[in-house]
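Pasting the structures in now, so scroll down.
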Structure I
């Protein structure tokens with residue numbers, strides 16, 4: 001799984017991908033930076049994956065909406 005997908009799945013979690021931080025602002029900024037770069041290469045994949053994540057992990061919808 002690519003790193004941007006892993007970041008999307010783990011956003012909001014206290015995990016190594018986010019430096020074991022639980023600061024949501026840091027998670028959003030980190031994930032946004034990676035996704036913004038990924039959009040240049042996979043502009044169709046990113047929105048679809050975010051929607052799939054929101055459907056499967058509804059408690060993270062506010063974070064996905066912010067992205």
Structure II
């Protein structure tokens with residue numbers, strides 16, 4: 001069976017982007033470690049251009065499913 005590839009995108013308004021938000025995003029990302037899957041994560045996304053670039057990368061990497069965390 002093919003190993004699942006998950007694209008994980010944690011999103012936040014730029015004005016909310018603090019070390020605490022980064023820790024929450026990292027903890028949410030780490031919760032996926034219980035799955036037998038590869039996870040693609042680029043850090044917290046706070047702008048539309050970042051979101052577009054990360055979504056494009058998910059497609060290029062052949063991500064099977066996307067998890068959004070807000």
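All of the numbers you see were taken from the coordinates with simple rules; none came from a lab. Note that the structure is a prediction, hence the values are computed from the model and not measured.
Here relative contact order in percent (Cα under 8 Å, 6 or more apart) is compared for structures I, II. The highest value is that of II.
Which structure, out of I, II, was helix-only ellipticity at 222 nm (-39500 (n - 2.57) for each DSSP H run of 4 or more, over all residues; to 500) calculated from, if the result is -18500? Of the options listed, only I reproduces it. Given that P(r) over Cα pairs in 10 Å bins from 0, in percent, derived from a single structure, equals 21, 51, 25, 3, 0, which label among I, II identifies that structure? Of the structures listed, the value fits II.
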